[in-house]
Structure I
Amino acid sequence: MKKIVFIGSASGWGAQIRGTEKGPYHFQNSKEFSSLPSSWIWKETLAPLKTAEEIFLPPGYLTLPYVEDICLRVAHSIEETLKNKDFPIVMGGDHSVAAGTWAAVARHLKAKEKLGLIWIDAHMDAHTMETTPSKAYYGMPLAALLGHGDFSLVNVLAKGPILSPQHVCLIGVRSYEEGEENLLKRLGVRIFYIEEIEKRGFDAVFQDALALVKKGTKGYGISIDLDAFDSEEAPGVSAPVPHGLRQKDVFPVLKLAQLKNDADFKALEIVEYSPDRDKNDKTLSLMRDILLNLLS
């Protein structure tokens with residue numbers, strides 16, 4: 001396994017409810033992070049140009065300059081990490097940063113439309129400004145990576161699209177709107193709804209997902225929104241949703257997958273941790289356990 005390097009994205013400008021901007025700092029300074037292998041390095045935490053304490057902006061176009069800026073700076077940090085032959089882990093922050101994360105990985109690998117991505121999330125995050133009811137950019141990054149939506153997010157490092165639909169899949173979806181579902185279905189993106197996972201089991205679904213993102217690609221990544229997990233197990237997120245993934249089902253599968261030994265696995269992203277909303281550090285512990293089961 002390459003050296004593991006953490007990059008914090010301390011921005012909540014893409015979210016409806018502020019709070020995820022505190023996530024990277026809280027995790028880095030926690031006993032949970034200290035319990036991870038000492039060889040795992042925290043490179044830096046990138047903060048937005050302005051914080052929610054400094055200015056008030058409602059979700060929508062006014063937040064775009066701040067979302068775009070953090071995406072660009074995270075992207076450049078990821079590229080630097082990959083050039084050093086290290087393994088980057090982005091810790092959010094809200095999920096809009098994904099527009100920068102995966103643009104960087106794709107450019108480094110010279111894998112535009114040849115990058116696989118497993119998107120583990122309760123939501124689809126595939127809105128555009130024309131379909132979103134919230135106007136919040138954390139509901140749009142997957143659409144942007146597929147070439148749809150605001151110009152600034154679609155073209156973070158290069159002219160989009162970054163991802164090709166046949167190399168993308170979603171796992172754990174159970175809260176979404178018609179407009180974004182229509183887009184993903186029209187594009188042919190594979191969606192593993194929570195009902196399919198309950199019927200077939202997480203193991204079978206995850207194996208299908210791995211096969212999909214590895215076929216015909218130059219590598220793949222995993223983007224984990226913590227709200228993919230049941231709200232009882234992950235209360236400390238921007239948008240908790242009940243009836244989600246359960247650690248007892250997910251962790252044995254991640255551990256057995258041995259992805260740390262998979263040369264095609266290029267980067268990881270864990271987002272939407274909102275420490276002020278957590279209960280008894282459940283979500284904090286969840287992040288640690290995801291990392292240990294996936295990479296140690």
Structure II
Amino acid sequence: MDSFLVSAHGRPAPVARVGMRARLAGASLCAVLACAGGGATAAPGKVLESQQRYAPTAAQLALVEQYRGAPLEDFSEAVFDAGKTDMPYRLLAPARPVAGERYPLVVFFHSSGGIGDDNLKPMTAFTRLWAAPDVRRSFPAYVVVPQTRDRSANYINDTHGLRVSQPGAPLADVLALVDELMRSHPIDPARVYALGFSMGASAAMDAAVARPGLFAAMVALSGVPPERSLARSVAHVPTWLVHGDYDQENAYVGTQVWAEELAAAGGRPRFITYVGMDHRVPPQLFTDGAWRQWLFEQRKPR
């Protein structure tokens with residue numbers, strides 16, 4: 001479930017290494033990735049890896065609380081007829097759409113705390129952030145937040161004893177909704193992005209495996225990746241991974257392995273470790289726009 005409170009841990013845990021090198025301890029996310037223009041890029045077959053100590057400021061924590069209570073009127077409510085079931089969802093449209101323009105679509109996959117049918121539980125602070133005036137102005141897009149009635153990703157252990165994700169039944173409905181929105185709205189098919197935390201990050205990665213030609217890029221926070229052999233099918237999808245090395249819910253090592261497998265298959269994944277952070281969305285991401293800028297710079301080849 002979503003969590004934003006400061007970790008109670010007093011010092012960073014030892015970080016398990018799976019072939020990772022050149023960590024940049026203590027650097028800010030912006031400095032590590034060079035905020036201007038989305039920053040450095042990894043060479044094919046390499047992981048662009050960095051560390052940031054989990055130390056949110058009082059101002060960042062206050063901003064999270066501000067977004068948590070932000071109004072929802074800009075997110076329209078709707079229900080998608082998925083055949084056997086109806087799926088609630090919310091849709092944020094560009095604030096000032098221009099006739100004839102096509103816009104990106106951000107698909108927000110909610111965590112397990114969002115499961116239900118009230119069209120409200122998925123609307124966390126991290127979701128509501130997209131309706132902030134400055135964010136809408138800088139990143140005009142459609143943002144869809146589907147709500148599944150059951151898990152969108154399920155977990156099993158692989159042959160290495162590592163927990164991996166498999167698509168839950170509702171994931172097909174989410175992808176059908178995406179297809180419908182692309183037919184009915186002025187969406188740029190070259191700029192469909194996946195974003196998720198926890199189960200939502202797992203579902204985002206599973207969705208990319210299921211539809212490797214759909215997404216232009218993804219940002220996955222603290223998820224459980226698919227079975228490692230599947231990395232080759234999505235290595236071409238620009239991927240930004242975020243995980244805390246204190247995470248006791250979804251193992252940090254799983255993201256390490258996935259990053260290495262993506263790189264081994266020719267990908268260029270980015271991997272940010274938050275040292276001392278457990279299972280949560282880093283409040284730093286609310287004030288650091290580098291990841292959004294990077295996301296919106298990605299396009300599928302024509």
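Here, each number is a calculation from the coordinates, and none is a lab measurement. These numbers were taken from a predicted model, which means no experiment stands behind them.
Things to note:
- Value 14.7, 42, calculated as Rg and Dmax of the Cα atoms in Å, for residues 72-231 alone, assigned to which of I, II: I
- Parent structure of the calculated result -10500, given that helix-only ellipticity at 222 nm (-39500 (n - 2.57) for each DSSP H run of 4 or more, over all residues; to 500) is the read-out and I, II the choices: I
- Test item: relative contact order in percent (Cα under 8 Å, 6 or more apart) calculated as 21, pick one of I, II: I
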